[in-house]
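> So, here come the structures, one by one.
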Structure I
Amino acid sequence: MSTLRIAVIGGGAAGFFGALACAQTNPEAEVHIFERTPKLLSKVRISGGGRCNVTNAQTNPRRLSEHYPRGGQALRKAFQQFGSRETMDWFTQRGVSLKSEADGRVFPVTDQSETIVHCLMQEAHDRGIRLHTKCGVTQLMPLQPGFRLSFSDLRTQDFDRVLIAAGGHPQARAYDWLRQLDLQVVDPVPSLFTFNVPVHPLKSLSGVSVPTAQLQLLDSAQPKKAVQLGPLLVTHWGFSGPAVIKLSAWEALQLHELNYHFKFRINWIPEWHEEKLRAHFHEMRQLHARKQVTTHALFQLPNRLWQALVHQAEIPEQVRWSELPAKASHALTQMLLYNTYEARGKTTFKEEFVTAGGIDLAEVDLSTGESRRHPGLHFAGEVLNIDGVTGGFNFQAAWTTGYLAGVHMAHVG
């Protein structure tokens, strides 16, 4: 019986995990990873500001799947087979100590992405996986059986099975070589980005943040997903932070349709409502009558932010709580609960980019990663129409889909 020849297209998280799972399941298989760029695992290296947000501590498959704007339902069963618990076990069994932070993000204890890179590279070496960089695939031709790959240096090679883990790409034309296989591709649009607000009254507060704010996209087609909670950061170009990033993911398709020109609302104190706020302002008039409104920040908001919101409400600096007119009190309520801005563009989140779009999930059996049209052809990672919010969820989808595809590819027969 001839040796099973496996090609993995893409040297990122999904590609490596697929190759490793395949080599572990079938040590006799000849496994190759082909990466078109000079560097392997480049996204792993920059993730989490160089710390590598490996996964998320949420281990319940149903709850874990709820963090994926695209692909969550399909991932639920896949997470039952190999989820975040299995991912953490995989790394710890290979000597990588992990830690969970308060928000659920999981990092190596070293806070160095190179710890994860080294683990994957060492495992690939130990499993005899053959690594090829600067080796792009230009065409994939189905044979009977197997596949023929054409490379950028004009070489061709034949393989029994192929895993495509080439990652996401912002340009639709990057998927043309897959469309030639009669595969349905959902055109990519950006996900996980910050909001550009060229003109806004908080620009001078760049760097100021709040631990919990509520963001709402106005006039959304899916109102429930158009409201997100989380930390919020004021920047010199607009707004960032987890609340913004999550909203950008859930509303990625609509914001693309709007050409990133849209209105959104910030509730700086989401645990408060109007009636409760009015009562609190009345109490301030009684208990702190002589204090100036501007100099007495409420709700644990940063002083500079409080002063800016008071200024937006057109309350003069010298006004005391006992002198605050009803009209001004109402204006301040509006600033705190319904602070509205107009975005005119987006900015990539850090050095990472994530796309919504890719191979239509109807084309793939996600429990094996296998194409429904082309037996022996598998997919994993961001090349699929799967994307998660920030917090380790995109890497988890890569580990899961890569692992399941790799195990299934390894079986003979």
Structure II
Amino acid sequence: MLAYWPAVRRLHPLDLLAGGLLALGLVFLATGLLPAESAGAAGRRIAPLLAFLGSVVVLAELTGAAEVFDVLAARVARAGRGSYPVLFLLCVGFAALTTAVLNLDTTAVLLTPVMLALASRVGIAPLPLAMTTVWLANTASLLLPVSNLTNLLAADRVALSSAGLAWAMWAPQLAALLATMACLWGFYWRRGRRGADGYLPPAVQRPKDRVLFRVCALACAGFLACTLVAAIPLWVASGAAAAVAVAAYAVRRPESLRVALVPWRLLVMVPGMFLVVQTVDAHGLHRLLAAAIGTDSGPLGLFRASGVGAGLSNLLNNLPVYLAGEGAVPPDNHQQLLALLIGTNIGPLIAPWASLATLLWYERCRSAGLRIPLRQVAGTSAVLAVTGVTLATAALALTGTA
């Protein structure tokens, strides 16, 4: 046992968390605390999700190695023309648009490397750019059904089309974006944090292997196009794109295909997280949520729903919390359900496991060698979570009915 201790000490805290969650979930299953039927339902639900996570991370790793992200970063930096305020607006707009029209997980996986490469290109600290990605991946995900899996569930429940959801959520989304921009500038982008008034735009980036660059760029573009226009599961689109990238590397650079490309931490953490939450749900989570959310469809009920969604998302995870909360909201309280959606979309910023987008972001940052100051990030994210959820819920209460 002692022989394994040095290896255990080298593990990242999130590795220990992932292994602990899976072990705990398996203990719950083995002891009967988690019914086999519930475990089977969780397995069927997360199998496509695991396929998506594994394939999209491999795609991002290989695309980054092909210098696609470096080229994009150089173009964004050159468009800013050396102005930090312009660069800030470009990065915010890029991240918000990507999240809104694609989905938050894609933003976390594909845009994080672009932002980190951008930081190295312009010679500024990478943390402000990284925080831009993770915060907007969550807070910009209210507008369209495709932006977030929880949105798809909510839109189906209240019978809203894409245009209908956008009409119902435009004001909360705008409020969330303004809160995010204010927190990003105040905590990470202001002059005292970056240390300069301008930067030198980089030279044009030329990829070393143009064949790999083009194949990986086309694979990413195809994946993004499929998420927009094709009615196919995300895991099929990401798997096909990753297969194209792997095939190209097998021909051009086979030594780059390593087992370490697979995001083992996520593939362990996600099943464990769902097993644990399913156990909690089987032993009273639904009753707790129903009592906490209440049945009031007025402003107080909206704030209760969004607050409960945000708080429990950081304790558990936003997807199972939304699914459990949806069943606790009375069927006709559409506004209250949208308030719950606000809490589970904007709120899960504090804990690393609070949303899959945040988990994916941590994985991308770790892969790039960026050390995340957990206490600082948790503290500033808590400010944004409270501010963003509060302002977005107030906007929902003021602007209409669903």
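Readers should treat all values here as calculations from the given coordinates under stated rules, not as data from a laboratory. The model shown is predicted, which means the values in this text are computed figures rather than measured ones. Cβ atoms are built from the backbone, for glycine too; each structure is taken alone.
> Taking distance in nm of label points 7 Å out along Cα→Cβ at positions 189 and 365 as the quantity of interest, name the structure among I, II where it is greatest. Kindly include the intermediate steps, with their values, before the conclusion.
On the way: I: 3.2; II: 1.8.
With respect to distance in nm of label points 7 Å out along Cα→Cβ at positions 189 and 365, the highest-scoring structure among I, II is I.
> Quick one: FRET efficiency 1/(1 + (r/R0)^6) of positions 29 and 325 (r between Cβ atoms, R0 = 35 Å, to 0.05) came out at 0.90 when computed from one of I, II, so which one is it? Intermediate values should be presented prior to the final figure.
Values: I: 0.00; II: 0.90.
Traced to structure II.
> Where does the value 2.0 come from, among I, II, when distance in nm of label points 7 Å out along Cα→Cβ at positions 117 and 245 is the thing being computed? The partial results should precede the final answer.
Working: I: 2.0; II: 1.1.
Checking each candidate, the match is I.
> Something else now. Taking 38, 18, 11 as the value of semi-axes √(5λ) of the Cα gyration tensor in Å, for residues 125-204 alone derived from one of the structures shown (I, II), identify that structure.
Numbers: I: 38, 18, 11; II: 34, 13, 10.
Computed on structure I.
> Among the shown structures I, II, from which was the value 20.4 of mean projected area of the Cα convex hull in nm² calculated?
Here the read-out was taken from II.
> Among the shown structures I, II, from which was the value -23500 of helix-only ellipticity at 222 nm (-39500 (n - 2.57) for each DSSP H run of 4 or more, over all residues; to 500) calculated?
Numbers: I: -9500; II: -23500.
Of the options listed, only II reproduces it.
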